[in-house]
1. Ranked by percent of Cα pairs over 30 Å apart, which of P, Q, R sits at the highest value?
2. Taking helix-only ellipticity at 222 nm (-39500 (n - 2.57) for each DSSP H run of 4 or more, over all residues; to 500) from the coordinates of each of P, Q, R, which one would give -8500?
3. When Kirkwood radius over Cα pairs in Å, for residues 29-68 alone is computed for each of P, Q, R, which one produces 12.9?
Structure P
Amino acid sequence: MTQDEAKQKVAEAALQYLPEEGIVGLGSGSTAKLFINGVGRLVSGGRKLKGVPTSEASREQAISLGIELLSDDGPWVIDVCVDGADEVSASLDLIKGGGGCQTREKIVNQAAKKNIIVVDESKLSEKLGEKWPIPVEVLSFAHQATVAQLQQHGEPSLRMRDGKPWMTDAGNYIYDLAAGILAEPAELDAKLLNIPGVVETGLFVQRADLVLIAGSDGVRELTL
């Protein structure tokens, strides 16, 4: 099974957890995009599902598929949120933000009754930090001052695109923080969030209720 085939299989598997009628958190990234395609298919078939997108890309895709979206203002009562992840530890903690959407993703995650993470098995690790740095969204204002504080916790690198700093949907920068293997991700998350100028981190600690993993033998489930 190719990686693309694995992503399609796990995205389809997530559809079975959706209610007949309700609110769905629409994640961001390549696997979530396939899931949103599936939601659009269900809606066109008559399912009464509305969405809350976690990125402008997810919003545009949902609109193109005829999925009704709730206002960005919130608050919402989201039945199920389905999203991807860049790394998943054995304790089901996550690193997210490879697409720079972690702040909106975390807000929607918090509002959901159930959070389902869809990944292929290449995203699994024993501990966070084995495969990915931590994406940290920071204000562009005084970002050099902020990065000086980030350096106390690892090696931050400003994410670039086309020779310019990567801008999030909210107009902020992303620093990818190489902090090594994380023994206590919740502790580091709290320290990073305490730095003025940090908007949000890509550490999602104890925020996954179910992880669906696509591998060569099909889709398996992980729960705590």
Structure Q
Amino acid sequence: MKTKILITTTLILLLLFGCSKDDENNAFIPSLPEATQTGKNTFGCYIDGVLLTPRNGEGANGFPDTGMSFSALGDAPDYIYNEINIRDFKSGTGGQMDIHIIDLHANGEGSFIINESNCEDNVDANNNINIRCRLLDKQTNTYNWYCSIENGGTLTITRYDFDNGIISGTFNCTVQNYDNPEDSIEITQGRFDINRTSVNLTSYP
């Protein structure tokens, strides 16, 4: 009887450890996506060396929190603004970014200056191309907002295809702590490849 109990206990422990090992091996590890131009609904950048990618949250009532969305205000195709909204609901960093773009349809493809942000989004954002982001300060365990500065970087639209809903680009800029102007950090290797017809429905693990 003791032998049977010992064998059963050993098997259970082996299964438990085996599952843990498999879970660890299968855990999703975010990575910087390639800078594609085909509407893959990808996004990535480094904020002060910390990778930000969209990751969905659990949400409520069966509707997940969306890791990336693409919004606009006004009448198509000459929207008052377009905005890329990024949220990381899973990594524990509180990572968040909003890229506010004006005159997207009028300008199309090309390189454009990133200017001063007032650290607001949507209709409350400055009427220019600007970026705001949020990052966790691990030393103080508080969230800091950073806002782009005047002539602080470049947004390059590498593909703009309104008919097929594709907006692709790269970006980099300097952002400044909203509460402490002496604190500036860099956003580097930014890239996005969006299909506006499907991005809001895409799952980001």
Structure R
Amino acid sequence: MSLQNMDQLNAMHFDVLREIGNIGQGNAASSLSQMLSQTIDISVPTVKLLDFNESVEYLGGPENIVLGMLVGLKGDINGMMLYVLQKSFASSMLNAVFGKEINDLTDLDEMDMSFIQEIGNILAGSYVNAISSLTGLTIDISVPTISIDMAGAILAVPAVEFAQIGNSVLFIDDSFIFGGAAKDDNNEVKSNMILVPELASLETLFSRLGIEV
């Protein structure tokens, strides 16, 4: 059966996407740990099927200021990945490397943005490499395009794609835990990813793993 929209995905599909996310997040944590010279643990990612309005609300509401990193996917898998980072994520990264504190995302300067872009490369590359290692598929990623704006505006770009794949997108909720300590509100930062693949690409992914769609 051909995949007509995201709503056709079942529990098995979500289990696969969760496992890919777990591998990708683990790879990202290892790379970030080396970059930041400190232990970084992860929590098991959650994968949700959300519509546009639900995604915006999950990110703190349409007027919440966030940092968005948009990455294009081409090759055997086509589509886009949108990473949405809250201030706490950017602040933790900048503090670990530069000892810098920020009060607001709008405080980021050109060097900060360049550093965050490199973080985006690590996050996207880790997730894509996880897919490639499991499936043997070839996937190229674009350099992340970064913007700081209200969540509603940040999600406007992938929202254009929503109509082509149905009313829902894959929303992946990750957590990185700094310092190797027990998880608490002070050392856990979230990284939210919205995955908008072409439906044919999703079919290719699941087919390569021997899973029917």
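Since every read-out is calculated from the coordinates, none of them should be taken as a lab result. Remember, it's a predicted structure, so these values are computed and weren't measured experimentally.
1. Largest value of percent of Cα pairs over 30 Å apart: Q.
2. P
3. R
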